[in-house]
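Bear in mind these aren't lab numbers, they're just calculated from the coordinates by the rules spelled out. Quick caveat: nothing in here was measured; it's all calculated off a predicted structure. Cβ atoms are built from the backbone, for glycine too; each structure is taken alone.
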Structure 1
Amino acid sequence: MEALTEFVIPFVGLREGQHSFDFDIDTTFFNEFEFSDFNAASIKVNLLFEKKPSMMNLKFTAKGTVGLTCDVSNEEFDYSIKTSLDWIVKFGEDFDDDHDEFLILPHGSYQVSVAQPIYEMIVLAVPVKKVHPGVLDGSLDSTLLKRLEELQPKEEKLDSNDPRWDKLKDLL
């Protein structure tokens with residue numbers, strides 16, 4: 001994870017107030033986390049870092065595209081991502097990163113890594129079931145989709161006069 005040093009922010013030298021940081025995320029970023037679900041990635045992340053005396057507020061916004069493989073047709077497509085995340089950094093006795101919305105750093109810390117929240121924000125912005133937009137609107141021409149349509153079960157029309165039910169009607 002030495003390649004993620006650009007995502008470490010030394011906050012000790014920063015004055016109180018708001019600071020802005022920009023990051024360019026590509027496939028190598030996700031390779032550091034051993035995440036290979038994206039074929040490609042081109043995402044711009046902006047971090048609005050607000051330093052206060054006892055805590056820090058971090059507001060991440062991400063916009064870009066990731067290359068995905070459709071779960072239905074196995075075709076590759078670009079998925080547009082636009083997401084944000086608010087994160088709070090507090091100070092305490094021990095390091096604690098068990099919470100999604102805040103991080104506790106031990107007193108005396110001088111830097112914070114923002115790689116993990118950026119990674120989680122982007123990965124959670126992608127839907128669990130990845131479907132090509134052409135499948136949804138019917139414009140994708142794929143041999144796999146045609147074969148799936150051929151193998152789809154046929155609907156049988158039920159006869160409204162089923163003789164098995166006639167005996168039950170006699171009971172009434």
Structure 2
Amino acid sequence: MPAHQLLDAAGRPRSPATMPGHHAGRVPTNKGRRYPADPPTVDEIVAVMRQAGDRRHGRRMRGLIVVLWRAGVRIHEALSLAETDLNERRGSLLIRHGKGDRRREVGMDPWAWSVLADWTAERTAFPPGPLFCVIEGPTRGRAWCATAVRAELRHLAAEAGSGAGLRPIT
């Protein structure tokens with residue numbers, strides 16, 4: 001091993017790619033390429049919502065899907081919503097900490113509110129906290145993790161995809 005090579009915390013040699021300037025002067029292989037959005041179709045979304053079922057976990061998932069889909073918010077924005085951020089009379093959701101920590105208000109249609117109402121009625125049995133929370137276990141009532149949400153969405157999409165032609169949601 002050369003004397004000038006740096007080691008990581010475990011004493012292994014560091015990859016040259018981690019060194020400053022290693023990629024200097026190289027043009028990225030994807031430079032100038034456009035990657036169009038590939039959102040799921042309405043039929044695919046409805047199939048996943050049906051697959052979620054009508055139990056407590058299913059109502060929470062359908063409520064989250066409808067907020068993501070009809071309000072057009074990001075997963076972290078939806079997971080940080082509190083019941084006080086909902087204004088059904090105005091048909092809006094208040095996003096307190098959006099991308100770039102911006103505050104904004106987004107709208108939802110009456111159908112979306114009716115789907116979300118199934119979960120909000122169920123949510124009253126839990127301790128105060130985020131709208132979309134953990135249902136069971138020692139962390140009951142605390143914020144639902146985005147990683148867990150994505151994993152559950154992938155699982156539901158795979159199950160619903162058997163006849164719906166779904167691709168996994170990532």
Structure 3
Amino acid sequence: MMSSAEPPLTLVLVGPMAAGKTSVGRKVARLLSVPFIDTDKRIAAEHGPIPQIFAERGEQHFRELERAAVAAAIAEGGVVSLGGGAVTDAGTRALLAQHPVVFLTVDADVVAHRIRGAGRPLLDGEEDPVERWRTIFAQRRDWYEQVADLTVDTSRRPMRQLAEQIAAWRKEQA
């Protein structure tokens with residue numbers, strides 16, 4: 001039993017768009033009996049739709065909102081799913097340094113069916129959204145690897161198996 005002085009169990013999920021951070025994260029949180037926090041959903045709830053924030057205020061403003069949301073979520077504890085671009089912000093990367101981070105990766109060929117019509121601002125209006133996804137992933141990959149303590153490929157294994165693997169790994173870190 002945890003005493004009130006102990007920090008809550010925290011696990012952060014990072015990775016590109018469509019890697020399964022939300023799907024896997026919810027399952028991991030259930031397995032660990034902790035809350036699940038999706039920072040993108042929190043930002044949207046507090047500040048409006050993310051595509052609108054990008055359009056009206058720009059990516060830099062969004063990243064500032066995101067960094068604050070990540071800090072708050074980590075302080076609360078639980079399984080925290082970050083937006084695909086959160087790692088582009090040095091302040092956010094610094095926040096992650098003190099916590100177990102899992103990098104969910106996925107093959108580009110699997111992404112195509114996952115991103116159709118998903119309202120992702122960096123892919124909207126792209127002639128070839130998968131090619132744009134590849135470019136974005138290539139730009140961010142080093143940052144994902146830099147912050148990650150564990151890398152898990154979500155391309156071809158059932159989400160439940162992935163969640164069980166990640167939850168077991170997190171319990172070993174305690």
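Each of the structures 1, 2, 3 was assessed by distance in nm of label points 7 Å out along Cα→Cβ at positions 14 and 86; the largest value belongs to 2. For which of 1, 2, 3 does helix-only ellipticity at 222 nm (-39500 (n - 2.57) for each DSSP H run of 4 or more, over all residues; to 500), calculated from the coordinates, equal -17000? The structure behind it is 3. One of 1, 2, 3 was used to calculate Rg/Rh (Cα atoms, Kirkwood Rh), for residues 70-133 alone, giving 0.94; which? Label of the source structure: 2.
When Kirkwood radius over Cα pairs in Å is calculated for each of structures 1, 2, 3, structure 1 gives the greatest result.
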